[in-house]
Structure 1
């Protein structure tokens, strides 16, 4: 079996991204489910153009669990907790889990793009435990570093 195209590697299995350049210079992006008909022939089912909504529709067609929206901080926290924290020493794990609990309360439903330095400063100033707040901000910085690696 050959590898997926580089443009589609960030997509779930059996999902295809089609991009078309329009006359006015903008680019249209559409997503399709690469399925099979009852007779075994290949069928592309259009899913839409909003990636989060498309992944929900893909999960329905593929009978998988619905993925969490990738653009929210809660997803980053979950990924960090399940991929990175188990590999740390026990003391560091406890410290990071305490910090994650506080960060989840503040940023869980925030879009990743909305967490800017001004927002982080407001978070630090609002916290009564200043040293703990600085440790949480350091953890947030580490989480962003891993998020860049994961894409």
Structure 2
């Protein structure tokens, strides 16, 4: 029976490369001369540091540009609030979201069931598996999901006949 999986994955190595490129550019830019602006990464959590709010925004813009250039969708970033640390230094946490969260998975299943297409959708951990009798119906389902969910990056994998 034909099937495919709806997932949301981010290449961890590409995120690491973008962070390294951001740190390299920030260290060489004239407007960051003498400041402590940098990006630190631990797994899928990023922390931006800067001297003031304006520089923090600049570091975030550079990071976003590097992520886009490396093919990482920035819709998967969950940006936290800027917080003051010692003196006038600022920091901001950014989480890289991976996997289809349970609320989004339930919403996807509801969208697919309400569409009256002849497919079954089931939640498989952090992915949603869609099975159907014909390949054409699965392709219609992919088009429907792409049209309905635009605010979260989704990939369609393991398309099997």
Structure 3
């Protein structure tokens, strides 16, 4: 009986504390996006960076495509540039010692080029194809041996 009175009293205190609490006052919060710098990464097929490669950025607007910036990548194959106001579509051309890569991207919709598989994944896929071809060859060889065995 005593426990029930204590639980009831605690429940009453909890209800009174909840009912008498004043509403919380908070600051108003604002959020605004701001893109200050774009990042371009250039690399060769094996993953090595295109260090000190020539970079040309073209801005695509309603007036058409126009050259925006030219520069060079750093030693890690990175190039940074500020976006042009009012332009969301860009074409990037990277050239170094006879190698050339070109890509287009839209700040509103992301990159338009599919990502390349890493080298180990491409090697693994190649071994998978070879094993598959070997399996097909072994299947035909087994069928041929079976026919020869049945004909005896």
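Bear in mind that the values in this text are calculations on the coordinates, not laboratory data. Here the structure is a predicted model, which is why all the values come from computation and not from measurement. Cβ atoms are built from the backbone, for glycine too; each structure is taken alone.
Quick check on the output: 0.95 is FRET efficiency 1/(1 + (r/R0)^6) of positions 19 and 75 (r between Cβ atoms, R0 = 30 Å, to 0.05), derived from one of 1, 2, 3. Which one produced it? All intermediate terms of the calculation are to be shown ahead of the outcome.
Details: 1: 0.75; 2: 0.95; 3: 0.00.
Label of the originating structure: 2.
Here Cα extents along the principal axes in Å, for residues 35-122 alone has been calculated and equals 57, 32, 15, so which of 1, 2, 3 was it run on?
It must be structure 1, since only it matches.
The value 18.3 for Kirkwood radius over Cα pairs in Å was derived from one model only; which of 1, 2, 3 is it?
1
Rg/Rh (Cα atoms, Kirkwood Rh), for residues 11-50 alone was computed and gave 1.10; which structure, 1, 2, 3, did it come from?
Of the options listed, only 1 reproduces it.
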